[in-house]
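In structure tokens below, several structures.
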Structure I
Amino acid sequence: MLTDLTTTDLTTERRGSVAWVRLRAPRSNALTGRLVSELTTVLRDAQEDPAISCLALTSDSRNFCTGADLDLLRAVGEDPLEEANYAALGSIYELFCAIQNATVPTIAGIGGFVVGAGINLALVCDMRIVADDVKIRGFASAGVHPGGGHLSMLLRNLPPVTAAAVALFGQDLDAAGAVTSGFAFRQVPREDLDASVEELARSVGDDAPLVRKVTASYRQSVRGDLSPESAVLLERASQLWSLRRRK
């Protein structure tokens, strides 16, 4: 069952049938093992709670997520195939797969910088609302091959020319570009972001069993040629190679 909690990295609050998660981790919610573990636990608890019909993900920080933690990336770069390093990076990818396979709809409220794997964390959610200060920046700025199924997510959610702009040409997306490209459903002033996310999350409704049935059918219908897990594997060897040469 989902319970309200506050940790160093996040807060969880139950609002009716909505599980509300607010990231508050150091370094603008950089993805560390601890944050990933806590998010994975919250997702599990929300899905095991039969009264929850939606999960909303936002941030207490100015930025939504700045990607994988730099210390983690440095460690992986030293020895990508060392068991602990491989598992640490893999736990991030497992979280992305778990959210994409969630039994309830997921919505992200996104503001500030969204970088690298932070884009993945946004795109694994079913619905996205962006604040007018959002800046979406791909892996190119870090000099690392994308990972976590990033390319598949971009191509599934954006027109090919926009996906290429982000993945191949290192172009940023602002709020207007996020909406026109299909990255986000709606753009709102930063001060209205939480209220807009809550309004949309509540529109899912309180009939959790029905919502979960519809969500399961939706998941089956939306799949392309690659499952989330297959998309991760497609990129992983090249990303490990790029991290090793970057150290």
Structure II
Amino acid sequence: MFGLSGLPPKLEISNVLVLGIETATPQVGVAIGGHEGVIASFHTARDRRHAETLAPAIQFLCAQTKIDLNEIGVVAVDIGPGLFTGLRVGMATAKAIAHACKVPMIGISSLDLAAFPARFSDRLIVSTVDARRGEIFYATYRKTAGGIQRISEPHVDQPDNVANQLIANAEACLVVGDGAQRYADTFENLQGVEIGQEGFRYPNAGSLVELAHPRALREEFVAPSEVAPLYLRAPDARINWQQRERS
């Protein structure tokens, strides 16, 4: 059972360890960290092989750090938006570990994670995730003293429409994420727009731990049953079925 704070009685909130699981994009990432920062992380991009990769990645990370899953105090997971199958694998694994270890969870958006490494930029940060089907998920952020602050809700739209919004906004901005990378020809020639380089391509599990740990200290966690994915769009299989029904 959880203690009064929601954490197992054996752990103190000041030194809680966070396990981060990130599977919203073609990259699979896991990380472990605490008050000293990220202890270790593992990332691999083997397109759409999340189910085969995630569990061994967690086992490898625990073995390398000599940290047992029973020592984890909070499980943080990327809730999307992103690849439907990847999100399902990550969410299911994260909830299974949280249930087994009897610890709470923290869910963080993939767009927050993609924007976080750009937190030192003075420009408007436009975080993107490739939504496939000719669309991108995106949200905008600004630098703050404590990191970044999201200033628009996540949306899904065609890259050309997002580019037109940036033109109308006429503000210097940094566009990051694999959505920006895939549709670089749409954004790279816009005045005042810079595309983040390879290090800004995918959401990062280390960023997930860094963002989740302060929330854990503030006890801003929830039970595993309360963590829900942020899809923004119906799964591709459902879209294809609806199109067949209309044809």
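Taken together, the values in this text are just the output of simple stated rules run on the coordinates, not laboratory data. Keep in mind that what you see is a predicted model, and the values were worked out from it rather than measured. Cβ atoms are built from the backbone, for glycine too; each structure is taken alone.
A few remarks follow.
- Taking distance in nm of label points 7 Å out along Cα→Cβ at positions 51 and 211 as the criterion, the top-ranked structure out of I, II is II, with the highest value.
- Of the structures I, II, the one that 54, 49, 31 was derived from, the read-out being Cα extents along the principal axes in Å: II
- Computing Rg and Dmax of the Cα atoms in Å, for residues 27-122 alone across structures I, II gives 13.5, 43 for structure II.
- Of the structures I, II, the one that 20.5 was derived from, the read-out being mean count of other Cβ atoms within 10 Å over residues 19-26: I
- Looking across I, II, the calculation of helix-only ellipticity at 222 nm (-39500 (n - 2.57) for each DSSP H run of 4 or more, over all residues; to 500) that yields -15000 traces back to I.
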